[in-house]
Structure 1
Amino acid sequence: MNKIEIVDRDRNMPSLLELKIPYSGYTRRRFRVRTENREWIDLHDVHWSITPSVHGLAIDQEGLLVIQPQAKPATIEVIASSKEEPKVEAKIKVRIEKTAGRDMPPNPLEKPGWKLYRHDEFDEEYLDRSMWTDQYLRNWSDDQRSKTNYILEDGAIVVRADIDSRPWSPYDNAENSSITSFEKTYLHRFGHNKYDDSRMIPEFDGFATKYGYFEIRAKLPNTGDGSHVAWWMIGVQDDQNLYAEITDPTVIDKRTSNETGEVDIIEIGLDNLTSWRPVMHPNESTSLEYLHVPETKLDFDPGNEFHIYGFEWDENGTKYYVDNQLVQTTDRTFDYRMMTFLGLYPEGGMGKANRIFPKEFIIDYFRVYKKDEPFKANDIRFEKDGPRYCVKRPEGQDSVSFKLKAVVLDQFDQPFTATSLIWQFSETISGDYAKEIPGAKIDAETGEIVLTKNIAENADLFITVKVKSNPKVKKVCHVKVSTAVPKPLQIQIVPQQKVMEVDIPRHEKTQRQPFHANLLDQYGEKIEDESIDWAIAEGTTLKDITAMKGITISEDGVLHVTEDAPRGHYFFVIALTRCQAKEPDRHSLDSTIYAHQLVKLV
């Protein structure tokens, strides 16, 4: 090896690289080394140094240059030398410049006219598992490729992309690293993907809500290339049916709940960070029309300073804020609850990425507020113990009946009892217009449904429930009439709660919490003679199964907690069976049937 060169991007390096001293936090830049034949050299085979030595500047032995706020402006040389042949070395000049601006300080938690609903200040040692998962749309991927690259440091979460970034899904060449607040099978259909492409995963309902004021304080990536950074929300599709294809010939509009709308609050290319232009996508839904919100030119440096970005959403429209100032207003809105993504797209999407790393989206906090006003009906949620996907067509009998359960929620997602409901069949998933269905009747007051033998074999039922005093508050459940042979589809853990709290015992005692699990078919009926295995995990995936201090679970589903368990810790109890929900697709994505229950130790 006669010659090596330092590289930090796809194209040739500039003769003088300019980086900024951050106002707070860090500026970091990854350097790599390749031979004159353009072959990459392993980072561990290179010795790194900088000259002259400058306070607040350091480079580690994996080529990561770190610039701290106390650094002084200077011009340095980054030096890489081969460990095997120390005389073979490469150099690159780097100018360290002063940041001209300043951070926007954090807002107080209290917000006049609003009540704090949910928030994460990211100041704990671990990711808050009651709110976030470190996976990105893994229903279209596997647990490894969809894994988030992140660290928690200095009271913030750093969502990162580095030189090992790869496409997140076999169906998409883009790369991604995101934390998300919700998971579900067939979530956020994109491109030409179909049901058969989405693998079965348990639902994780960390955080999703309808209406409110949402705020982050963040510093965007400062690598300056054509990648992009995104804070976005999409509908969680409470009304989705796993068998999403509509085959009923009487249904004219074939759209399903799996195509809910999306708002990109932040979707900014890293080479043009001062151009902020939110986007609202219908995604083929019926709820709104596409809108590219007018551009706001930011008069600061988003990649080197912390600033505050806000999104207000109600039944009348949306508003967008920068540093507490209203900058844009629209009349577009969504009438269902939505989940949150905070992430990076390090390759593609907004231009040439150039492979400059690490890209770091630093979020100081995430906060959600609700208006300080009297409680009112705001949303409806279907309970999960009724038929969710299919109902059997009457065979050998004149009729069958079933009933969905629904609860009205206020703006804080708590039960609201001061109202009554009306039920109907609707023409489409929007639930706007009532429909008469031959062979089916629905009681408008109780919601009881009776199907007779005259019901079509392939009927798609859009069961709609509305608040009687305000019909705009509605929810639709898509149920298919079917004659298909029952097959294993999902596991239901009992008891099931959003978060189950388990006490840590004292004085060498053991706290026991029994769990039971039912294997269900597509009709919501139990399947016997299938063994259930139990495990504990630190995250939502089967790859997260691990041993934990002071926590075990027996073969019969009894959780044992001793005084050695860490108080305040979140983990998941997992029930799984070895059978598959469906045949593997062409990428052999795992469809093992399992469920999880989030547990907090108190």
Structure 2
Amino acid sequence: MRDAVPIDAVVSEYLQLRNAGGGNLKGLCPFHDEKSPSFHVSPSKGLYHCFGCQEGGDTLDFVMKVDHLSFSEAVERLAAVAGITLRYEEGGYTPGRQQGERIRLIEAHKVAAQFYVEQLGGAEAEIGRKFLAERGFDQAAAEHFGVGYAPAGWDHLVRFLRGKGFTDRELIVSGLASESRRGGAIDRFRGRLIWPIRDITGEVIGFGARKLREDDQGPKYLNTPETPIYKKSQVLYGIDLAKKEIARTSRAVVVEGYTDVMACHLAGVTTAIATCGTAFGGDHIKILRRLLMDNSNAEVVFTFDGDAAGQKAALRAFEDDQKFAAETSIAITPGGMDPCDLRLAEGDAAVQRLVDTRTPLFAFALRSVVARYNLDTAEGRASALEAGAPIVAGIKNAAIQHEYAVQLAGMLGILDSQFVVRRVAQLARWQRERRQSGGPSGPGQGPRNGPPQGHQGAPAGPPVPSGPRLDLRSPAHRVERELLKLALQHPGLVSPVFDAYGEDEFTAPPYVAVRRAITEAGGAESADAGYLARVRDVAPDDTVRSMVTELAVEAVMHKAPDIYAGEVLVRVRLLAVDRRVAEVRASLARLGPRADEAQLSAVQGELWALQQYGQRLREQGAAAL
């Protein structure tokens, strides 16, 4: 199962991968926050490893970790992708009893989504089709986004899913049904237009339901509640459709609702996404960063209504701006219209124009803050400076920060622009010091009247990988690492010579453990399709297993491994010989002039033999091995 689906195909569903050289790929790690990509994938070996947080493993390990699945659930997920039918022992296949919970909940949502789509064509759903048509969405648009209809009865979906083998408990846990007063299950969504909410891989994990009738006493939009598979703070509507274009163009457009996403995509803005009943926050940022790769050309554009609520939402988004390396902009819709209304009123071109005429979010935030003060008075200008300067100080790019400081001086009518520049620089320095001491560091967090006070206790940093430390500045450690990488990645280039190397030829304890694991797996000469898996399986603990994965994924430091292999074999052996020469010389010194002649002769003989062997290695290279 580990090899049934290529690991790069699985990983690329969650993050953008780029060429890392040597046949490997890299991207931003999904398991920890980072600014530059240290997450490497080796398609040829079916392994991944993050050189930042040390997470690593094969395809199954990745699926288990990223989706919080058990081993059996991960196997079921990959089997479904690969089209493999699993055979279950002990009584055969009984889905409700043997499939993992997450797989069952995903399957229930998949069946429910099909049910809702079929209902949209019925007579009762005429009101839903009219709602879509009035907003410019035809049947093709509804099919593209999987829009459906939930019948108005109490248990239409529940009865349908029971017929498919799902239990009432599963339907309640999934959020598709609610528990009735009598203890049974009733449909959560009734008489509403339905949008399927998918995760980044395209699996339906929840629904959003829009009220259609006046006698519906519920909220305008009703979403799936928090479930084992649906966390609203970690979901972006439309991400499954937009992810490839976001990665290709390095731009994401964040809108406010399902119909806005539809309108943008149909208007050609196919990078549009939306949150699901919650404010745009940190978990959403993590999803986008892995697609945008935090390159300098990346951009996130927020669209908000031009009213007070929209401006407040924009300023909330600004608070998270510095978590992106991407430039962040805002597009304010004219006349309070959302993108859906704008498309209806002025056509597709107007939606595209809205995004194209965006404003940098820093500039918008600065103007919004300054507008609160009376700039006709000295007191108003001073207050506006104290409110605006921390915002400019929060800009990490020094050149852009200076330019905005000058702009702020112009906004305030302060002729001495350098005074404003110096104030901003002072606040920026204080903010940096606060970050270093563990204090708050966002825009506006710098002190107004003095430097930051001492901070007691630094916050806990990321966990430090366990195991002995490696000093890669040591020539011995560097070359030992290279030899083990060759033995794992290109075993045919170093065998059978490598298998004759003893553990004592490796000086770093982690490398000794990896060398032992290779031996226990049959040695480099026995390498076949299952070689790497065997080496990982015989590793004594997770620390050694992680080291094996890391060495199997890390690029060899030479473009021609076939030439490099002989050089590395010689260097490891030569370093071992030199270490032994030093030990023997130390023994001679300890023996002294009164040593037993036979003992002295034996030690001198070993020293001579070692020196001769070392000389041959230096002169003949791999031929002397």
Structure 3
Amino acid sequence: MSKPLPPMLSSVVGDGPFIVVDQFGYLPGLEKVAVLRDPEDGFDSADQYVPGATLQVIDTATNAVVFSGSPTPWKDGAVDTSSGDRVWHFDFSAVTAPGTYEVVDAARNLRSARFEIGADVYRPVLVQAVRTFFYQRAGHAKLAQYAGARWADGASHMGPLQDTQARRYDAPGDASTQRDLHGGWYDAGDLNKYTSWAASYAVDLLHAYTENRPVWTDDFNIPESGNGVPDILDEVKWGMDWLARMQNGDGSVLSIVGLASADGGGRPSAATRQSLYGNASTSATLASAAAYAYGAQVYASLNRPAYDTYAADLRQRAERAWDWAIANPDVTFYNNDAAHGTAGLGAGQQETDDQGRANLRLAAAIYLYALTGEASYRSYVDSNYTEVPMMKSWWLSPYQSGVTRPLLYYASLPGATSGVAQAIRTRYTELWERPDYAGWGAIADQRDPYRAHLDSYHWGSNGIKALMGGMFADQGLYGLSQHGSAEIANAGAAYLHYLHGVNPLGKVYLSNMGAHGAENSVDQFFHSWFADGTAWDSARDSLYGPAPGFLVGGPNSTQYDWDDRCPGISPRCGSTRPSPPYGQPGQKAYKDFNDGWPLNSWPITENSNGYQTAYIRLLARYVR
């Protein structure tokens, strides 16, 4: 039952936020829609807001009113079940002049966060988002001149029996298994390095580069800045060099290096326990083949002698990896699995199933064909593309992006088989245009009052939001849609706006962005460096706070819970589950917290390089 509407003279109750906007800003030529929210269900249901009849956009430099208009109720005042909110939209797209603004409800004495309008509003955000990979580097000193004094650290995991002397997981005392496997990136809030996932991050970052090359400059303040190569390619090379070290002489690729965290959290360089690696697998080898191949193509395009040599080496690696994987199609390695004797080797489980390996083979063939032009790889694609989920079923999901996006890339290649390319383009378009699906159908139905629809909110919802926005952006990139370029750009941008604050919490889902334009960004998140109780715990309350720019997992109403033995197992449980995030509508199932066991914050706030690359790839499409 809905709460009664408050009297008009007392129509604001609570602290809000009630007027939510993209806190970084908007591009001049795209839509600009503030969302006005009256909470009905969830932790903030006691709050009340009915907007005044007229809202204004104020230029904060002059305090002048530059636009006035009336809010429009979403679905005639219905309450949205995904957020628990009744919502109005205030469209101020007519404001295009560069500047800094606020949306103001003068009748209710309320304002939005400040935001900018301009062609370059997202560039500072992109810089911080990409710089997170520098903070995630294993085995590289984070000098203060690059990391900032608050996040300076020595090179991690470079001590005795660590990454330069890593040993096989089942032979920690056997020096004959020792390998130099230093470098690469910490995968997420844990510090482990997973081959299949790292390879996919490299591919995504390379696509972010090729899809909008002019935005990628050489001044992101990483150690390689100023070397004449775009910094994103320097960062990818850091990850690619580690993938090269993971390759065996026969072409196979090792699956994982398990890294310790510092006891009690804090600087990764304080971790002293042994590094252990897992065996080669078909999935790790295929994922690496794709990364080597695409890397070879991109680095060769720089037309620099040193990178020509590097690209040639990557090409050889890609071809050897492909040959081994074809000859060994079902070699698996399950890390962190007690049944396979690998408990504690990593945190996540990256091994896949038969369909997953088939998808990886297809993606590897696509990138090898793009690199070499050899007919054998094209034939493999043409013979197997119909076996991917997009072609076999009438459902298109962002979870399929690891094979769907390579297929779209294949369909864009000049030498691709024309009939196959057209079949891929046609199927993608018809699925994304389905009126009952989460693509254009969701927009036509106004399914989400916050304008960035997801069917459900679960682990990694922010990463899925970024992928969804990317699926719209891809239509513009590849010329797939029945919709115009402005409509496509607005659809993708709506997912950025959600991540930048147009959500029920008015929260920018990037960490510690107060110095970069956000009034309400992530204060703390689950990461072994920025752990609860350390000097990096909280942007608001600890000495340093976490490093900026990390995209956190996001609302998760289906998979979050405390340890099932709480409250009796530990006084740290408290007496009841933390709510939020527990027991909330999907979009409100979030809390800024980084508690470890038994409150288990990681399904809500842990970062992932996978979320980060999906976000970077989307954001880069809107940087001018």
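Each value in this text was obtained by applying a stated rule to the coordinates, not by laboratory testing. Here the structure is a predicted model, which is why all the values come from computation and not from measurement.
Taking Cα extents along the principal axes in Å from the coordinates of each of 1, 2, 3, which one would give 89, 54, 54? Mind showing how you got there, number by number?
Details: 1: 89, 54, 54; 2: 108, 81, 44; 3: 78, 61, 47.
Matching structure: 1.
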Given a value of 22.2, 75 for Rg and Dmax of the Cα atoms in Å, for residues 78-301 alone, calculated from one of 1, 2, 3, which structure does it belong to? 3
Work out which structure the value 0 belongs to, where helix-only ellipticity at 222 nm (-39500 (n - 2.57) for each DSSP H run of 4 or more, over all residues; to 500) was derived from one of 1, 2, 3. 1
